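I've put the structures underneath this note.
Coordinate-derived values only; no laboratory data. As the structure is a computational prediction, the values presented were derived from the model and not from experiment. Cβ atoms are built from the backbone, for glycine too; each structure is taken alone.
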Structure I
Amino acid sequence: MNTIDCTHINPFDAGDNTGRFAGGYLFKDNSGRNGFLLNPENGCSIILSQELYEQVETKKIDDALAFKLIQRGLIENSACMQCQTSEKVQPTFFIFDLTQACNFRCIYCFRHLEEKVRTISDENLDAIINYIIDYCTKYRITDFCVQPWGGEPLIAFDKIKRMDDMFKQAGLYPLISIETNASLITEELARECAARNIRLGISIDGIETVQNMHRPLMSGKPSFDKMMRGVRILEKNEKLKNFGVVTVLTSRSFPYLEEIIEFLATEVKAPCFKLNLVKDNPVMKDAGLCLTQEQVEAAERTLLAKLVELNRRGYRITELNVQEKLMNLLVRSKTNICTSRGCMGGTKMIAFDQDGLIFPCDVTDYKEESIGSVHDRQDLISLVAQAKSSCRDFFNRKHIEECDTCPFRFYCKGGCTTAIKYKKGCVEGVDNQECVANRTLYPELIRLILTDPDSILSLTRGRVKLNR
């Protein structure tokens with residue numbers, strides 16, 4: 001296997017009227033034919049031939065290369081616009097707690113399902129939707145996403161339809177996205193979702209053994225057959241057949257990872273899936289489900305190798321974290337609210353609980369993190385600004401000493417804020433699991449960019465094509 005070498009290049013003056021090279025990390029494979037130059041402060045990058053990256057190493061950059069580096073944000077020039085590194089506060093992704101009711105009992109669920117479960121009232125649902133409508137109308141936002149969650153959202157499908165009708169009556173057409181366990185999908189429900197342009201994604205943890213182990217029915221019986229029945233219904237619907245999948249990996253399912261990915265490609269025929277490494281939370285305490293650091297590293301390498309193998313065999317499948325991180329490296333993407341430029345909770349994402357309290361992300365178990373209530377009808381952007389200026393715990397800086405020398409800190413910025421909050425009870429340090437995953441996966445993706453550019457097209461679902 002090709003290895004990857006990484007060296008740091010300090011900032012330097014690139015010459016009269018040229019500007020200042022901003023510094024960065026140069027990655028080379030063992031052939032040395034090509035290099036990948038990455039700036040950790042702004043996430044900008046460029047692929048360079050040996051002849052060109054040696055100009056950077058020797059600090060003798062000619063005009064042609066200087067022009068390219070200025071274009072790519074790697075040379076700072078007073079005559080050019082500076083590369084934007086901060087994000088405007090303008091949430092466009094909204095999630096809310098629709099129902100706690102569920103017909104599954106997943107072993108890693110953090111909901112307290114042994115207690116009385118609630119479904120949102122029509123009054124509070126209407127208040128949340130009207131709040132989103134007023135906000136989007138005021139700021140002329142037409143492209144946004146709403147995700148009602150649970151529990152199992154399809155248990156409260158009537159409320160999803162009520163929400164959809166309210167948006168349409170207001171002349172707004174958001175992407176409504178639902179993650180479901182698929183057991184309640186019927187032909188009629190699928191037709192209605194297709195007619196309403198409601199997107200369905202399915203939570204599938206893999207082969208029958210793993211699915212039944214991770215995600216039993218409330219009765220304790222296996223769920224695999226009920227899940228697959230829902231999958232087959234969606235496969236027959238032209239508008240819904242290209243559904244995505246969310247898969248949770250635990251220490252128990254880790255040994256089956258290759259089989260799980262094979263199953264999703266060959267049996268479920270999913271064009272994409274998201275592999276979520278199980279996060280620690282108080283309900284799971286002492287369950288032993290979290291992966292060790294060694295398992296996280298192995299999982300990321302296994303994931304990428306299996307994806308490349310499957311695509312070579314003709315199965316067009318990718319994993320969304322892999323896709324987004326490739327997009328980060330190659331085009332400085334900012335489409336993902338969690339992994340493109342660190343946590344965008346409060347900045348691009350907002351959560352609501354069943355009482356209409358507003359949160360910067362899914363930290364609804366911590367009422368002290370609420371930044372307001374929809375019933376007070378205060379301006380959303382002002383509420384976020386107030387929370388940030390008052391140094392609310394959620395917005396604390398996430399940092400450890402190792403961050404200072406990490407090439408990927410612009411994309412990571414400490415990882416998942418909510419994961420840290422649930423594990424520690426406060427936001428300090430970093431999301432160690434995401435840190436390990438990034439330090440493992442990003443170098444592997446750079447190696448792939450340098451040594452196997454043909455694979456990039458399929459792993460980004462046609463978004464990026466690299467020339468050899």
Structure II
Amino acid sequence: MIIEPMHSPYRPDPQIASLGEKIGDPVRAADFPETKLRFRNDRWAATVGLADYDDAAWVRHFGRFEPLPDNMPEPLALRYHGHQFRVYNPDIGDGRGFLFAQIRDGDGRLLDLATKGSGTTPYSRRGDGRLTLKGGVREILATEMLEALGVNTSKTFSIIETGEELMRGDEPSPTRSAVMVRLSHSHIRIGSFQRVAAEGDAAFMQQLITYCLTQLYDVAPTENPAAQLLALAVERVADLAASYMVAGFVHGVLNTDNINITGESFDYGPWRFTEYWDPQFTAAYFDESGLYAFGRQAEALHWNLGQLAVALRLLSDAPPLIAALESFPGLYQQAVIRRFLWRLGVASRGEALDRQLVEAAERTMAQEKIAIDQFFYHYRHGNADACEDAGEYQAAFAALLRDYTPVEGQLHDYWTNGAICSMLINEVEDIWQAISEKDDWEPLQRKILVIREMGHAHMAPNL
């Protein structure tokens with residue numbers, strides 16, 4: 001049974017106003033021909049006091065963008081720069097989205113409600129500011145699957161079909177349009193700091209750092225807040241990189257404008273889950289050099305943090321920033337081990353032994369071409385029984401696993417029903433085809449329930 005989150009009261013808190021006019025530009029949402037509600041995430045709406053809205057009110061706020069009570073009076077298209085495939089671009093910003101509300105959840109975290117596909121902004125350049133309905137469906141599937149696999153991810157909050165026909169070069173056109181709302185722990189990116197550094201605005205840089213420390217990390221600034229923020233971001237982003245690997249996920253576009261200062265994954269375009277442990281697997285057809293391939297994601301995220309450090313040189317000497325950056329490899333390795341054990345459902349035996357186990361797991365999946373989801377499903381909770389066709393790598397891994405103790409907790413039916421939940425590209429396309437050809441949303445709804453059940457089976461990660 002799906003366990004729904006506890007309701008929390010609605011607590012508006014538009015702290016973004018404290019950053020003044022330099023953080024973004026006031027914009028208006030597009031006036032869409034229609035607003036047909038297709039998905040509402042009541043599980044997460046409950047955590048911010050919005051689940052009780054009826055569908056009409058939901059559409060007014062998340063399709064027509066009527067301001068939420070006591071919240072931001074008008075949307076803001078946020079300003080930022082960024083390295084895109086390591087080429088610096090100062091001409092970007094929120095080109096088809098905006099921030100329009102901030103809310104505290106039951107734990108007191110400051111969360112953003114922001115859009116994708118809500119119309120043009122000063123940063124749209126030649127774009128139409130729209131989102132395809134297929135892109136919205138893919139975002140639901142990505143965020144639901146990642147959440148179930150313990151990844152710190154934004155949540156797809158709402159999808160509303162908007163009745164326009166869009167022309168796109170990477171899918172059959174004309175195609176249907178939608179506007180998406182995401183719930184995220186901030187939309188301040190590495191690229192936000194890059195823009196401020198490029199403008200040489202030390203006063204605003206200090207203001208932005210203080211906002212991130214006090215409102216997003218809930219800590220008091222130290223004598224070197226720039227280095228303090230970088231150290232916090234390094235820890236969070238190292239864990240994000242590890243979580244991608246253990247989930248078998250490839251984001252596809254790890255540009256600095258897509259990396260959240262809180263280490264929360266967001267903005268899913270050409271994402272894919274790799275079936276096998278293949279370091280060269282890429283998600284984006286345009287990633288011809290494999291810059292953001294499965295096995296290079298940690299490298300990419302570390303490089304991006306380096307660009308954050310460069311931006312923070314506006315306020316800090318280099319040595320403490322370098323020290324923070326140099327902690328990334330160790331933090332990443334620790335997080336990989338921690339998350340591997342979590343997905344296997346076993347308790348640690350110490351760093352050296354755990355590292356051996358993880359390395360053996362990676363070799364087994366890579367050399368014997370065992371699907372990632374199948375591997376974790378079979379070996380969950382210390383199940384070291386060898387398969388009938390086990391090879392030498394699998395037998396070696398099973399031998400190591402036998403010395404591990406399963407974590408406490410009731411074994412969920414998911415682990416014995418034989419139905420392994422994956423999210424490979426063929427299934428994504430099948431789900432979309434049902435919607436595109438027959439307007440049949442049942443396969444998507446059914447898959448969401450299966451994913452959430454799998455998430456409950458894993459139990460919440462204590463990571």
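Given a computed value of 0.15 for FRET efficiency 1/(1 + (r/R0)^6) of positions 26 and 274 (r between Cβ atoms, R0 = 30 Å, to 0.05), which structure among I, II does it belong to? Label of the originating structure: II.
Comparison across structures I, II (criterion: mean count of other Cβ atoms within 10 Å over residues 138-145) gives the highest value for II. With respect to distance in nm of label points 7 Å out along Cα→Cβ at positions 18 and 450, the largest value across structures I, II is given by II.
Where does the value 56, 53, 41 come from, among I, II, when Cα extents along the principal axes in Å, for residues 74-353 alone is the thing being computed? Going label by label, the one that fits is I. From I, II, which structure was distance in nm of label points 7 Å out along Cα→Cβ at positions 82 and 362 = 3.6 calculated on? The structure behind it is I.
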